[in-house]
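Colleague: Structures for review follow.
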Structure 1
Amino acid sequence: MRMLPKARIVGTGSTMPQRILSNKDLEGIIDTSNEWIVKRTGIEERRIASKGMTESTTNLATRASLKAMEMAGISSGDLDMIVAGTVTADRQFPSAACMVQEALGAGNAAAFDVSAGCSGFLYALSVAGNAIQCGTCKTALVLGVERLSSIVNWEDRSTCVLLGDGAGAVILSSTEENEGILSTHLKSDGALGSLLYSSEGNSRIPEVLKCIDRKSFHLRMEGSRLFKRAIGCLSSIAREALLHNAPSEKDVEVLIPHQANLRIIQATAKTLGIPMEKVYTNLQRYGNTSSASIPIAMDEANREGLLKKGAYVLLVSFGAGLTWGASLLRWYA
């Protein structure tokens, strides 16, 4: 019996805004300290997109896409589909994916966005992977991109210290081999949407951050309840992905989690029995970049040579919705 094709990652790319906003900088904006932020989150600095530096959501996503396409050795005409996970597109419509399509000149591709909060990249990866498995797509660009600085309440120290901007991208290609995306598992619970949501209105912008391009709403979060829920959801969905594919926790060679909070990452790894030396983290440099965090981390791990051919790579994420998900990969690139 002929097996369905699988989607494998053949290229990764990422990009960050130029401006670095350190914890020390935040001490001059709100009542906080570097010690307080590092102890509770593990974050030391984050990147902030500026209006005057050509760092819109579309710009960042396009730069990450070009790097992934270069690694994969493809041109824009090879793309059949572009799926972007984001909640901070430049416009309500057209979608960020369509704007990236125009920037790339990828006229053959179907393009659309997926809104699933910090889980947006895994949701987008699932959509594109399923299209390849069904045979309706051969080559897809999957994006995670955010400008969270545009929706931050800079008077709320519980959230503004967490968030940053950036973009990550992967190229998926069809394969008949037993490698690539083995399975992706997604969950949601809309009844808990009040733990992390958007609220109308803007807060005061500090003078030092006048460069930010603001939106008409800002983020609100119940951190304590979200923290406890995240660990349980991440652990259970990770186990579901592993059980579906037979490998156990000890077979995972690299865990790439959503980069939200170091304590959540450590607790999840401990629950799964995966040592921290197998967990890739970069949130100390970038903070929480929402749907961009996993593809950025994946690209960096890939370019550092940490993702070996044939290795089991586990991706896990949790975000607004509430949404969460996991994907188990057999690395190809």
Structure 2
Amino acid sequence: METSALSLLKKPSALIPLLILFLLPWAASNIHFHHVLIMFMLFATLSQAWNVIGGFAGQVSFGHASFFGIGAYAALVLLKKFGLTPWGGMLIGGGLAVVLAVLIGYPVFRLKGHYFAISTFAVAEIVERLFMNWDFVEGAIGLPAPVLKENLINFMWYKTKIPYFYIAFVFFVLVLLLAYRIERSRLGFYFRAIKQSPDAAEGLGIDTTRYKMVALIISAFLTALCGSFYAQYILYIDPPSVLSLDISIKIVLVTVLGGAGTVIGPILGAAILIPLSEYSRILLGGTGKGVDLIVFGALILIISVFQPQGVAGFLKKTGKQ
């Protein structure tokens, strides 16, 4: 990483929370507590990845479940059918997500505003239906992971979630540093110029289509890595669990709640939504009867009306007063 990105870790305001998070698994032996921490970091990382295209560049995509699912299927299919380590499958999945991003990027970037967002809906639905009917990946039946020896190469542990936690932590920190670097780089300035006014950006000599594509490629690759991690974590996937529109919407809403276009926003959004979602299921049984989504929807409405910049914007505004 660049020195400017690594300097983030030298700030007490960033280093202390990261150190606390690093030590949190040892504060309690409860396995569900560890699960919540892992899901928090996973969705914070996913939202940070989406933030590159949706928050920095201003292109609201509802199709990121496609990249997430491709990463998940690449890891498990290559492991089960070809015996390739999930780490290799993770990189291949990221590459396939980049290919998909390039294939869909040029046509959808011809659209603007809500037309672009609707087109990403369509792409996500098409990809899910393809996988639902693709016999090679077991279609609607789903794909379980093979039972292998517990170790880092196989990316499998059955009796503890601690290794998954620290792998997720590394991903979380690396993507955080990357987002911090992008935000403060020339590339980040180009993204924000495109977000504010594509026409003005073109007038300044910025190739808007090219840089939108760069944002989508970065976002797709990181999202696919998260999908591969998730597949190895739960050890079973099917199209509804990794390719559904619900995943795309949840990623977007986490970012919007926390504050799109800010580095801290996805972290704040995930810190609110994920514990709410996970613990409501425990308290209310089953799926939590949708209470988590009801409360989250209410939070989104409140934020949209009173503080469109999300929780990060609210905290910034409060700090200035």
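Colleague: As an exercise: helix-only ellipticity at 222 nm (-39500 (n - 2.57) for each DSSP H run of 4 or more, over all residues; to 500), calculated from one structure in 1, 2, equals -23500. Which structure is it?
Modeller: Details: 1: -9500; 2: -23500.
Answer for the origin of the read-out: 2.
Colleague: A further question follows. Of the structures labelled 1, 2, one was used to calculate distance in nm of label points 7 Å out along Cα→Cβ at positions 27 and 299, giving 3.2. Name it. It would help to have the intermediate numbers written out before the result.
Modeller: Details: 1: 3.2; 2: 1.7.
Checking each candidate, the match is 1.
Colleague: Can you spot which of 1, 2 the value 18.6, 65 was calculated from, given it is Rg and Dmax of the Cα atoms in Å?
Modeller: Here the read-out was taken from 1.
Colleague: Comparing relative contact order in percent (Cα under 8 Å, 6 or more apart) across 1, 2, which is largest?
Modeller: Going through 1, 2 one by one, relative contact order in percent (Cα under 8 Å, 6 or more apart) peaks for structure 2.
Colleague: In addition: 1, 2: which one has FRET efficiency 1/(1 + (r/R0)^6) of positions 179 and 195 (r between Cβ atoms, R0 = 41 Å, to 0.05), as calculated, at 1.00?
Modeller: Considering all the candidates, the number was obtained from 2.
Colleague: Upon calculation of FRET efficiency 1/(1 + (r/R0)^6) of positions 19 and 147 (r between Cβ atoms, R0 = 25 Å, to 0.05) from the atomic coordinates, which of the structures 1, 2 produces 0.10?
Modeller: 2
Every number in this text was worked out from the coordinates using simple rules, so none of it is lab data. Note that the structure is a prediction, hence the values are computed from the model and not measured. Cβ atoms are built from the backbone, for glycine too; each structure is taken alone.
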